[in-house]
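Q: Next come the structures, one after another.
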Structure I
Amino acid sequence: MQPYRLETIRFEGLRHVLIRLMQPQDHAAIWRVLEPIIRAGESYALPRDMDAPDAIAFWANPGHETFVAEVDGEVVGTYFLRANQLGGGAHVANAGYATAVGATGRGIARSMCEHSMTRARELGFRSMQFNFVISTNERAVRLWKSLGFEIVGRLPLAFRHPTLGYVDAFVMSQPLP
């Protein structure tokens, strides 16, 4: 992937959100964002007992372009961007997002998604697809819909939620004109 420039994005209600490429020194901060999400087991199909090295290896995979979102110098979110598939599917982007528990509801996920769509367009992707959006993650589903994503598929009982049992997952997609 091409190198990326630093970019500051401003959103109502926030003084500023700085979204920048992850650096190795960000691993501990990324783990602080990811760990409670992984432990809760409600929004990612990752092992709930995943440790920090495995989580960072997954999130900051060399095939990913990984970013962090900062507010006032504190990492409050992170996302990765990658090709959804190889070969004939390499023109479709895929991304994963995580917002720090104490920063939810402040526009961080929206800013990261908007940033990722801009970056995906810069890289030449023609669409973006989320492969496994847990149906009970209503905030995420509502956010992705508000940003133009549509549910294009339903995977019945594809996710074992820790308290609700088996629930559906959605495939969500949108073109990137």
Structure II
Amino acid sequence: MPSAASPLPSGSPPDRFPAAGLALRAPGAEDEGAALRAQRELAEDGFDFLLLPEGATWEQYLARVARDRDGLDLAPGRVPATMLFAVVGEEIVGRVHIRHELTPALLEEGGHLGYGVRPAHRRRGYATEMLRQGLEVVRTLGVDRALVTCDDDNPGSIGTIERCGGVLEDTRPREGGALTRRYWIDLV
């Protein structure tokens, strides 16, 4: 698991590196309240922060996260996946969801890694640092080239992916007419 961001280069103003101190870690029992608040906040944007099955308790959710990571009892079409919370200090600022392999559907949309930042924490460099650290986790899974996708009308995510070395392969239509941008990032 990657550690927190590296220290600031000497002589660098602290405000140029706002994501310093961000770390990725597995969800835990202590995270229930903050994680459920994040789920509600991002649901307003149409984003499923937790990928929480309806009606599941927090304990059931944590057990499912562990099973998904280990590739146990996966639903049809699902692959082993790791859920990580992005934290600064003790505050959850976002999450990264890493798919260990690609299905044909994930090859079209979804890719190896998805991320989301809570609204109050946007535009601070967290998404870029989350993607950077998440890509390190993907690399440890033996993946040499990671696919990361985003909506064509999301300039923040486009910039984040390109800052992390994403090379646009193409843009593909989705059901309903929206477009998905597909980026590849070399990890070797």
Structure III
Amino acid sequence: MSGTSGRPASILLQTERLILRPRDVQEAAVYRRLWTERDERVPAHRRIDAQGHPTIEDIARGIRREQDDERPGLLAVERRSAGDVIGYCGLVFHGNGAPEEPELAYELLRHTHGCGYATEAGAAVLDWARTAGYDRVWATVRAWNAASRRVLQKLGFMETGRVESDAVHGDSLLTVRDHRTRG
């Protein structure tokens, strides 16, 4: 079975500690802060450039475009106890699998790392993806990113053996979670 199309306007995922919901343009400053916190090994197109782009407005425009996309997308990760947005987690479509097979993407503010939030948010998104009919979900991760590799392992992703070599930024590993082989 392939995934369904159409982003539910009211998607709301809740865990013990988190609420995952559509991103809002008013949160663009939080998402820009993620850009400023990225590891220096991340490719330049994923970091703030010399002209300061993306700006908060650039990111807000991107969020507005996401709202028009019919496919599931990135969700704000909000802590229930504090009511603060600490990053995003969701599904994106980059073509690592078949066109209808999404990729899990997540990124959280550094001060929240090591608390299990990425695993908790990822599990909620994967549960939703399974019930929405997505048989497989992919994820890419840099070989040097031990923390994200652990998160993916905890979420049941397996390395496929496909590696995109990059001597400058570190090899990119392709992983997959196949819902057809999991209970």
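Read-outs: derived from the displayed coordinates by stated rules, not from any lab. Here the structure is a predicted model, which is why all the values come from computation and not from measurement. Cβ atoms are built from the backbone, for glycine too; each structure is taken alone.
Q: Starting from the value 10.9, 32: which structure in I, II, III was Rg and Dmax of the Cα atoms in Å, for residues 113-152 alone calculated from?
A: Derived from I, not from the others.
Q: Work out the source of 0.45 here, i.e. which of I, II, III gives that when FRET efficiency 1/(1 + (r/R0)^6) of positions 65 and 105 (r between Cβ atoms, R0 = 25 Å, to 0.05) is computed.
A: The structure behind it is I.
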